[in-house]
Structure I
Amino acid sequence: MTKALVVDDSRAMRMILSKTLAELGFSVVQAANGKEAMEIMHREGASFGLALVDWNMPEMSGLEFVVRRSKPAWSRE
């Protein structure tokens, strides 16, 4: 089963997206912001086939998450 990461500071949006992805056959992991998503990815490795990321979040924005995620070894700068 392909894993999906849903990153959004809105709990309601995470629930809606997670439910939809689960119905499509994904195993879903949720994060409330980019910082939490980075911690999850460091813990679980590169095992996500899909990531849905909100743009505007506290702690670490979606853009900052994507930029950091694209660096080798997922830099924690």
Structure II
Amino acid sequence: MSKPDMSEIYYVMAGDGKVTLGTETAQIHSGDAIPVRLAETQSWASSGSASLELLIFGIASDMAAKQVLMETNRRLR
């Protein structure tokens, strides 16, 4: 999935897994931080017995993108 108006930083809180950004795949572990650029295709998978827990920091490209995200989150509640 890619988010054209958001860049993100994923912090691995717990677990092990792998991330694919564009065409690159890497192993990830607790304590890793992974930056994701605007509109970058991404996929995530857990590879251990424990759940992969991520803390996500999103950075909107502009105020309009932030408003869309906030409205979407309100509708999902």
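Derivation of every value follows stated rules applied to the coordinates shown; laboratory data play no part. The structure displayed is predicted, hence computed values, not measured ones.
The table for this structure:
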| quantity | calculated |
| --- | --- |
| Percent of Cα pairs over 19 Å apart from the coordinates reads 41; which among I, II | II |
| At a computed 39 (relative contact order in percent (Cα under 8 Å, 6 or more apart)), which of I, II | II |
| Identity of the structure behind -6000 (criterion: helix-only ellipticity at 222 nm (-39500 (n - 2.57) for each DSSP H run of 4 or more, over all residues; to 500), calculated), options I, II | II |
